[in-house]
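Peer 1: Just below sit the structures, each encoded as structure tokens.
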Structure 1
Amino acid sequence: MSDELDQSELRNRVIYALFSPAAKISQSFKIPLSSLKELMEVAYFHETKKSGLKMKEVAQVMDVSMSKVALLSRALKKNFTDENLDLPRRIEFMLWSGAQTSAKIKQVIPNATADEINDALKALVVEKKIVKERKEQVVQYALNIDVDRRVWDSWLAKVDGLNNVLRTVGDAVYARFFKSDPHAFARTLSFRVMPEDVKVLREFYENELFKLIVDLDAKTEGEESAVPLSLSLFWAPYNFIDDQDKEE
């Protein structure tokens, strides 16, 4: 049996694998197939819209009628759209390269209004994710790397974090399976630890890995060859969903 797959078959197998977590959680909550299908349709429509396609182009890509596109658009606006949800994260990513003025941030993110960016900056300062600095009469915003900035303290923060984790997963999958990009990396380790030692993983992230990332990023200042990367790190009890379903 050949180890090579036809490109269309590989594509289908990869997408099928990506559906698996959603299907598993849906089964755990006994979500009807019709509801799951509706969610998938809206998510697909949302992605096509975010890529800048016009409604007619969306209909062509999704191979549906214009009336279906209009229906999906209404469902998205009613239930899921928050165009500013990604804005704070985009600002954080910008500030990795160094402190920036609000004017510079607005210049780099032209598709957000000045008020939206100002609101996002205020929220990030309140959440202590960034700090305001005054240098030579100029106010700049800088990333606050001295605090644990990944505490998920609300459903909105949790969903925002989930979106970013899955975006990283999607980029890694596409880069590794379809582009053979050497900068993409993925490994999964399954192992056992004592309950009291789980905190050792968090301490390693906070004291070692995060510090390494900050140091590596600092070396890229002024370097045009620097490669922008996204890293997601997470762990959970093995087969947690299956085990929970068995207990119930």
Structure 2
Amino acid sequence: MTTTAIAGDAIAKFTALDLTSVALLFDVDGTLIDIGPTPHDVDVPEGLQSALGILAGKTGGALALVSGRPIADLDRLFAPLTLSVVGGHGAEMRIRGRRLATGARPLPLALRRLIAEDALPGTLVEDKDYSLAVHFRAVPNEQGEVRRRIAAALTNFPDEKVELLRGKDVIELKRPGVDKGRAVRTLLDHAPFKGRRPAFVGDDVTDNAVFEILPQLGGIGFSVGRRIDGLAAMFETPSDVRTALGRLAGGARAA
């Protein structure tokens, strides 16, 4: 199947979704927006907020962002929209403006500072309170050294329960049990998501926690940029996802 055909198949299947019965769930970086040079240097194309706002209305509010970014960061990116969101891989949640208690604890400030101070030149440390991401896209061959430095820092905090999450040119330190899959289950226990079929679009290995539970929930999954067995289809790029959003919203391509 050609690249054009792959994109067309995903767009056709996504735009055929019944907005009266699905809950639309989206990862952000690499899914709705293109990955930038740094997490703070990204572009939210014109029209994307409009399409998301229209679809939130057409689904009765059953649309959410499911991201590793903090909620405050997502609000900044998608302003003036205030959507339902899962932030920090599930450490933070907000549904229709109301925060839900997740029980997640921020990582110790001293640990976050130590990892930042000992960061390998060329890496970027993103402190999210509940997690800490070390991006190495500028030094892609240094993953082993990045992991070694994080492990060395952790020896100073033997009582802290943490785990490492590998993403696209990033290693993220977070609390065990905090993941997008658990967060989506919680989301679907609350109105307006309850009783709806989840339709999730994601790109990174951090999204696998959602893809894995979709069959149990009767859901439908779409990947971006990588083929995953068991999903409905694969979008080639975030631009294709935005095209599908624009069409499903009943308007033009969402840039």
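Values in this text are rule-based calculations from the coordinates and carry no lab data. Small disclaimer: the values here were computed from a predicted structure and weren't measured. Cβ atoms are built from the backbone, for glycine too; each structure is taken alone.
Peer 1: One of 1, 2 was used to compute distance in nm of label points 7 Å out along Cα→Cβ at positions 42 and 226, and the answer was 1.6. Which one was it? Display every interim value, and only then the final one.
Peer 2: On the way: 1: 3.8; 2: 1.6.
Here the read-out was taken from 2.
Peer 1: One of 1, 2 was used to compute distance in nm of label points 7 Å out along Cα→Cβ at positions 66 and 90, and the result was 1.0. Which label is that? Mind showing how you got there, number by number?
Peer 2: Numbers: 1: 2.9; 2: 1.0.
That value comes from structure 2.
Peer 1: For structures 1, 2, calculate FRET efficiency 1/(1 + (r/R0)^6) of positions 98 and 114 (r between Cβ atoms, R0 = 25 Å, to 0.05) and state which one comes out highest. Please report the intermediate quantities before stating the final value.
Peer 2: Values: 1: 0.70; 2: 0.10.
Structure 1 gives the largest value of FRET efficiency 1/(1 + (r/R0)^6) of positions 98 and 114 (r between Cβ atoms, R0 = 25 Å, to 0.05) among 1, 2.
Peer 1: To which of 1, 2 does the computed value 1.00 (FRET efficiency 1/(1 + (r/R0)^6) of positions 106 and 178 (r between Cβ atoms, R0 = 41 Å, to 0.05)) belong?
Peer 2: Numbers: 1: 0.70; 2: 1.00.
Label of the source structure: 2.
Peer 1: Looking just at relative contact order in percent (Cα under 8 Å, 6 or more apart), which of the labels 1, 2 belongs to the structure with the highest value? Before the final figure, lay out the partial values.
Peer 2: Values: 1: 15; 2: 25.
For this comparison of relative contact order in percent (Cα under 8 Å, 6 or more apart), the top structure is 2.
Peer 1: Work out the source of -17500 here, i.e. which of 1, 2 gives that when helix-only ellipticity at 222 nm (-39500 (n - 2.57) for each DSSP H run of 4 or more, over all residues; to 500) is computed. Before the final figure, lay out each step's value.
Peer 2: On the way: 1: -17500; 2: -9000.
Comparing all candidates, it corresponds to 1.
Peer 1: For which of the structures 1, 2 does the calculation of distance in nm of label points 7 Å out along Cα→Cβ at positions 170 and 186 return 1.9?
Peer 2: Working: 1: 1.4; 2: 1.9.
Label of the originating structure: 2.
Peer 1: Given a value of 53, 40, 35 for Cα extents along the principal axes in Å, point me to the structure among 1, 2 it was derived from.
Peer 2: Working: 1: 61, 53, 42; 2: 53, 40, 35.
Structure 2 accounts for this read-out.
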